[in-house]
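Listed after this line are the structures, all set down as structure tokens.
No lab work stands behind these numbers, since they all come straight from the coordinates. Treat the numbers as computed from the prediction; the structure is a model and nothing was measured. Cβ atoms are built from the backbone, for glycine too; each structure is taken alone.
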Structure 1
Amino acid sequence: MSKKFEHTLAFHCGPAILGLKASNLINLALNDYPNILDEIQHLNELFNPYYYFMILSKKNGKILILVFQLDTLKKAVLNNDSFSFLIENGYPSKKNIFTLLNYLKKRIASSDSFPHEIGVFLGYDLNDTKAFLNKDKECLYTGYWKVYSDLDRKLQTFSIFTNCRNNLLEILSKGFSLEGIMERMI
């Protein structure tokens, strides 16, 4: 894996890589990462079925990648409240994570606007995701996502995510590889 892509993953996806967050989403310019498709394929070959690097979209010179640990994502998406919310928003009623992810990919491909229910897949608080979609409350804070309730608890969560990212970057700066760290997580 290139150092640039390794750093990008650590910076933007550390919480998902370390299992603290359901997933992380990165949007990269293909020109900046000329070997990105090969790198994604390599990572999936190494780490599926534990880690996934799923391409949600590739258009206009950009690639949108969802990075997740399968079990962590399943817990966030397939719980009764989140799953019911997705069904209410037109998702298939089959309780299968890959069926839901494929539907999300179709939503991204077929719409000019972004499907904001992706917050469920990213592990955002469901009440915050609903409030963002309904625009019925004033945002209290913008961090890893827009917060509409329970600010103190979310600030603690954001602090954990930031510390995770910073610690992961520090470990990489000492010569360790992200692949090596991920291998130890399995």
Structure 2
Amino acid sequence: MSTHRRLRLEWCRARGNWTAAEWNKFVFRDESRFNLGSDDNRVCVWTARGERLNPTFAVQRHIAPTAGVMAWGAIAYNTRSSLVLFRGTMTAQRYVHEILQPHVLPLMQRLPEAIFQQDNARAHTARVSQDCLRTITTLPWPARFPDLSPIKHIWDHLGRRVGHPTSLNELEARLQQLWNEMSQDIIQN
């Protein structure tokens, strides 16, 4: 068993008996890329337990990169952050100045018992980012462990509804509209 796989298994076993009330204390955050005229080769397939993927149902749409934006958001059981859209690379400095300080810190101050989840991306583990989060309780998150984060279904929800915008400005406006209009019930499910 690989080290990453073993660490993910240990992480799950340590939290396997947590109650819904315990999980409801968490603020889950993530980024996702949204492109013009493409799904960025992202395929989400839902199968029944034990059911194998039938490759005939997987369709590759585009192979060339297209213009797009990165979206960052955070969700909690009873609230969410603003949706932050950005272009280009997310450096640690950008992460602190464009996400942590204006969005995460105020959100976490409103939720004093909350625990902030973030993965091990370089911008998140950089000293400047860790220094910014020193007053916040964080949830250790194993590397290469996207499957458990509930915000993944939010990106799928937005992606299915964004339509086919023809400009980056239109894409950004549509994503903001969808995020702002999204029912908290979608997050809770």
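I have 2.4 for distance in nm of label points 7 Å out along Cα→Cβ at positions 26 and 178, calculated from one of the structures 1, 2. Which structure is it?
On the way: 1: 0.3; 2: 2.4.
Going label by label, the one that fits is 2.
Computing mean projected area of the Cα convex hull in nm² across structures 1, 2 gives 12.4 for structure 2.
Each of 1, 2 could give mean count of other Cβ atoms within 10 Å over residues 66-73, but the derived value 21.4 comes from 1.
Once distance in nm of label points 7 Å out along Cα→Cβ at positions 82 and 98 is calculated for every structure in 1, 2, which label goes with the largest value? It would help to have the intermediate numbers written out before the result.
Values: 1: 1.9; 2: 1.3.
Evaluating distance in nm of label points 7 Å out along Cα→Cβ at positions 82 and 98 on every structure, the highest lands on 1.
For which of 1, 2 does helix-only ellipticity at 222 nm (-39500 (n - 2.57) for each DSSP H run of 4 or more, over all residues; to 500), calculated from the coordinates, equal -8500? So the calculation was done on 2.
Kindly point out which one of 1, 2 the value 0.65 was derived from, the read-out being FRET efficiency 1/(1 + (r/R0)^6) of positions 90 and 170 (r between Cβ atoms, R0 = 25 Å, to 0.05).
It was calculated from structure 2.
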